[in-house]
Structure formats: structure tokens, C-alpha cells
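I've put the structures underneath this note.
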Structure 1
Amino acid sequence: MTFVHWNGTNQNKLAEKIKKIESGSINLTMITNKGIKVWPDGFEENFCTEHWRCHFKPNGDSEIDKTNIIELLLSNLNQNIDAINTKNLYSFDGKAEYSLGQSQ
């Protein structure tokens with residue numbers, strides 16, 4: 001999960017920008033703002049702040065390793081996306097050991 005600072009208000013525009021940094025093994029799955037899912041299928045009338053939480057998941061049965069995280073952060077930098085925080089989401093014995101976002 002990556003937290004980004006972005007001054008825009010249209011979550012679809014942010015998603016377009018973020019999707020440019022996806023790799024072959026990692027995809028953007030959800031964006032939240034103030035704990036509310038705003039992408040995909042969010043409501044444009046949601047009041048959003050400039051602090052966005054972007055959830056990424058691996059494709060298929062692959063796993064995200066530390067190299068993937070570094071590559072993702074470098075892609076953020078190259079696309080002028082201000083990544084202000086990251087949080088690694090872990091599963092143990094097939095059970096998610098993190099809080100799920102709305103509708104996950």
C-alpha cells in the first residue's frame with residue numbers, strides 16, 4: 001500500500017496516473033481517501049483530501065517482494081507521484097494480517 005500526496009480531486013485522474021506505474025506483477029486494485037473507497041466505482045461527489053491510499057496487489061499467485069516495492073517507489077518518483085508513506089501488507093498461512101479497505 002502506498003500513500004500519496006496529490007492535490008487533484010478526481011479519483012479517476014489519479015487512478016490513470018497511478019496505473020502508469022503498474023508493473024507486470026503488481027496492479028492497482030483500490031484507492032481510498034479518508035477511509036472511503038473512491039476508486040474503482042467510487043462516487044465523484046465524495047469530498048477528498050490530498051492524502052490518498054493506493055492498494056496494490058500481485059497478479060495471480062505471485063508475491064510482492066522487496067525489489068517490487070523499490071521498483072514501485074522508483075516508478076512513483078519517475079511519474080512525479082509524491083509517495084509519502086508505504087505500508088507492507090502481510091498474509092500468514094493464507095490469512096490477511098491487515099485491515100481490509102472498504103468493500104475488500
Structure 2
Amino acid sequence: MSYEDAIAALADPTRRVIIDRLRRGPLPVGHIADGMQISRPAVSQHLRVLSDAGLLTVTPSGTKRLYAIAPDGVDNLRRYLDNLWDDALAAFARAAEDQAKGKSDE
């Protein structure tokens with residue numbers, strides 16, 4: 001999946017809570033839903049969106065399904081953000097150099 005899909009999926013605060021709960025390792029939907037202000041079926045819908053965006057893996061385990069953060073999906077997002085940051089730093093460096101040249105010409 002693309003970084004755009006990941007960003008769109010993570011735009012929802014409930015999905016960010018789900019990702020935060022999965023940071024320590026795989027969980028079944030019941031554990032993910034514990035204490036949330038939405039129903040378990042609603043959590044399942046959010047899990048589907050995150051899975052479709054490539055951010056989660058789903059592994060059958062007996063009668064349960066374990067959800068985990070997908071390293072490849074997160075890596076795509078991380079690469080995009082790294083490139084964005086690199087571009088921003090390069091633009092800042094160019095602007096600082098241009099400003100320094102302008103002041104030294106005076």
C-alpha cells in the first residue's frame with residue numbers, strides 16, 4: 001500500500017489509539033476494544049481500514065485473529081516522512097545560505 005493510504009487511515013483518532021495499543025505486540029480484537037468508547041464491531045471496522053491501508057497484519061490463532069503492526073506498511077510511511085524531512089531541511093539550508101550571501105553582499 002502507499003503512504004497516502006496510511007496517512008488517510010491514521011487521520012482518524014480512534015485508529016491512532018488502536019495503533020498505539022498494538023505497539024507492544026499483537027492483540028485480539030477483544031483486547032484492543034477493552035476500555036474504548038466505541039463498540040467492538042466499530043473497532044473491527046477500524047481494524048479493517050488499517051489492514052486495507054497496509055498498516056496491520058492479521059494472523060489466525062485458534063478461534064481468534066491477532067492484529068499486529070505491519071513493518072512494511074509502517075516502513076512506507078516512514079520513508080515518505082524521512083524524504084519530507086530531508087526536503088524541508090535542504091530547503092532551510094538553501095534559504096539560510098541565500099540569506100547569508102545576501103547579507104555578505106551588502
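Read-outs throughout are calculated quantities, based only on the coordinates presented, and are distinct from any laboratory measurement. Quick caveat, the model's predicted, so the values are computed rather than measured. Cβ atoms are built from the backbone, for glycine too; each structure is taken alone.
Listed values, structure above:
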read-out: P(r) over Cα pairs in 5 Å bins from 0, in percent derived as 2, 12, 18, 18, 12, 8, 6, 5, 5, 4, 3, 2, 2, 1, 0 - corresponding label from 1, 2; value: 2
read-out: Structure from which -6500 was derived, helix-only ellipticity at 222 nm (-39500 (n - 2.57) for each DSSP H run of 4 or more, over all residues; to 500), options 1, 2; value: 1
read-out: FRET efficiency 1/(1 + (r/R0)^6) of positions 18 and 90 (r between Cβ atoms, R0 = 30 Å, to 0.05) derived as 0.30 - corresponding label from 1, 2; value: 2
read-out: Origin of the value 37, where relative contact order in percent (Cα under 8 Å, 6 or more apart) was derived from one of 1, 2; value: 1
read-out: Ranking 1, 2 by distance in nm of label points 7 Å out along Cα→Cβ at positions 26 and 42, the structure that comes out highest; value: 2
